[in-house]
Structure 1
Amino acid sequence: MKPDVMMLHAQRPAAMAQLEAAYRLHRWDLAEDKAAFLAEHGPKCRAAATNGHAPLTAEMLAAMPALELAACSSAGFDGFDVAEMARRGVKLTNSSPALCDDVADAAIMLMLAARRGMVQGDAWVRSGDWAKKGPMPLMHSTSGKVLGIAGMGTIGQAIARRGAAMGMEVRYWNRRAKDVPWAHVADLADLASQADTLIAIVAGGEGTRGLVSERVMEALGPEGLLVNVSRGSVVDEEALIACLGDGRLGHAALDVYASEPDPDPRLVSLPNTTLYPHHASGTVETRDAMAQTVVDNLAAFFAGQPLLSEVILSGGAPAAGERAPC
């Protein structure tokens, strides 16, 4: 018989076809009475297929007493009770390797769009201001500037390589120094004071909530640029709105927000922001590859082989800076 798998969130079509062929899928994502569905089918399942937008609470885990693996098709998993997963010995895999390049590209894209006024330039042409007013105001270069990176996991390193290739001096903050060719700065506010641009690419969750604080933003300063491609919770959004509003922080280029998909209107209305709709990994190629990680990790699990992209839940939570969600 096919192994039973709890489907908490549907995957991309190619991945779904493979999962349907290999497993008996229990579609919690389609169930009207989800608690009753879990009570009926949860005890059968040793594995669950999901993504970071579906919950995995202590109550859900209790309804799946045989669960050994949650295979997640996104990098982030803010709604998972990782402490309870660790207590129960439930392993977790995510898709960080699959989305690394597109998220790194998006971080650089946001940095360049903000520094070079891409959005304003588009409007300058479309509105006719180019003909009416002449050249748009001068912007700022990136080459020769200092790029600070908060988080030196897989994606942070990919961003660093791109920044270095553009002629930027890369420095980084991470809770533990890494064996990388860039300078480690032990205090995030200190790094911000040295940087022209600070890119946040750390794990979400309570361990990094408000990591980019008012102090960090003030250190980045009136000419500084903050780019966030991690999670909205990583940035103190009230402080961000205040610092952008009164000029203590120069500009923010954001892919993620404290409330999605309805960001704070005060933030959206600020002119010194460049905004993207949590779409850093949003390409066909990457989303297909992310879904394939679920297929491949489930196959490895049921074959008794090592998992391909396991997240180590040390002490009930992943270490900040060790993986980067999107």
Structure 2
Amino acid sequence: MTRILAYRFSAFGDVAMTAPVFREFLEQNPDVEIIMVSRSNFEDLFADIPNVIFKGINLDDYKGFFGLRRLSNELVKEFNPDLIANLHDVIRTKILDKIYRRKGLKVFKIDKGKEEKERLTDIWNLDKVQLKKTVERYADVFREMGFKVELSHQLRPKSGEKSGIGFAPFAQHTGKMYPLEKSYELARGLAKKYPVYFFGGGKKETETLEKWESEIPNTKSLSGKLSLSEELQKISELELMISMDSANMHLASLVGTRCISIWGSTHPYAGFLGFGQSEEDVIQVKDLTCRPCSVFGDKECYRGDWACLEELSVQKIIEKIL
């Protein structure tokens, strides 16, 4: 049994994207075991994948070089890995890589395609092309180790009975988020035909979604009420999920639920469309030459009017869904 120690500490959506890759890689290589090291609260993302051992850590316990050296020693002592997979490639994981190389371990790391992503998000570059999907970049790390892995890019529905629509109207950055008043109208339009379940987290989001629930018949807010495993279970039972380019799209992928995704300043070309999700289900303003201006949606609008989100018609989205 070959044992691979893999690490990716953030962000939630990026960690979630590793799970379907692990599943298919391990099905094709049953003599491999993956130790996934990440933040403790991400454990449920990997709960039902055979041959994955999840090691949850609190990064605050391992600050600075000496903290990381202690972490690396603990992991080697506990798991004795054969190979190292750096699926993150940030300063923290680069330090871990160096420590492991000094211990004589072979380290393989993700190629994030930084330069091509910079080119893609240059608003003066009119030649926009599809870049390699992030899930394929994860798979490449294992291919580099000498393993074969063919990703299916197919959803695997978990629940037989599916009903209702999930709606996650929030995202971490403004550039990814459909304006709230439009999301409200969208929810109202959908709830005339389907039960709509709201997903979110945090105090402010929960307050907003509970207000919507009280004002829009046939809706229910689940924000702040479910654990991650309960949330995954609920999403697996939905007929459809509606999400921004955010973690909820990747949670839908994880449990095989179709997701209609709304994109603003980001673009599926950067490679972050949910595993197995269809490009037909992407909602975006196609004829804006400044898109995408950002990989993560964290930049201010170059035009100042967020046309990439404001120009998306509520009615068109409703028609696509109904």
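Read the figures in this text as sums done on the coordinates, not as results from a lab. All of these numbers come straight from a predicted model, not from anything done at the bench. Cβ atoms are built from the backbone, for glycine too; each structure is taken alone.
Out of 1, 2, choose the structure whose coordinates give mean count of other Cβ atoms within 10 Å over residues 54-61 equal to 18.0 when calculated.
On the way: 1: 18.0; 2: 12.8.
Corresponding structure: 1.
Hey, FRET efficiency 1/(1 + (r/R0)^6) of positions 46 and 190 (r between Cβ atoms, R0 = 30 Å, to 0.05) derived from one of 1, 2 reads 0.05; which structure? Write down the numbers at each step before the final one.
On the way: 1: 0.05; 2: 0.40.
Value 0.05 for FRET efficiency 1/(1 + (r/R0)^6) of positions 46 and 190 (r between Cβ atoms, R0 = 30 Å, to 0.05) corresponds to 1 out of 1, 2.
Comparing structures 1, 2 by Kirkwood radius over Cα pairs in Å, for residues 150-309 alone, which one has the largest value? Let's see the in-between values first.
Values: 1: 17.0; 2: 16.0.
Max of Kirkwood radius over Cα pairs in Å, for residues 150-309 alone: 1.
Where is distance in nm of label points 7 Å out along Cα→Cβ at positions 14 and 198 largest, in which of 1, 2? Don't jump to the answer; show the numbers that get you there.
Working: 1: 3.9; 2: 3.0.
Once distance in nm of label points 7 Å out along Cα→Cβ at positions 14 and 198 is worked out for each structure, 1 has the highest.
Have a look at 1, 2 and say which one yields 1.22 for Cα Rg over 2.2 N^0.38 Å, for residues 78-229 alone, as calculated. Could the numbers behind the result be given before it?
Values: 1: 1.22; 2: 1.46.
Computed on structure 1.
Who wins on FRET efficiency 1/(1 + (r/R0)^6) of positions 102 and 238 (r between Cβ atoms, R0 = 41 Å, to 0.05) among 1, 2, i.e. which is largest? Before the final figure, lay out each step's value.
Values: 1: 0.85; 2: 0.30.
Result for FRET efficiency 1/(1 + (r/R0)^6) of positions 102 and 238 (r between Cβ atoms, R0 = 41 Å, to 0.05) over 1, 2: largest is 1.
One of 1, 2 was used to compute distance in nm of label points 7 Å out along Cα→Cβ at positions 30 and 222, and the result was 5.9. Which label is that?
Working: 1: 5.9; 2: 3.3.
The value was obtained from structure 1.
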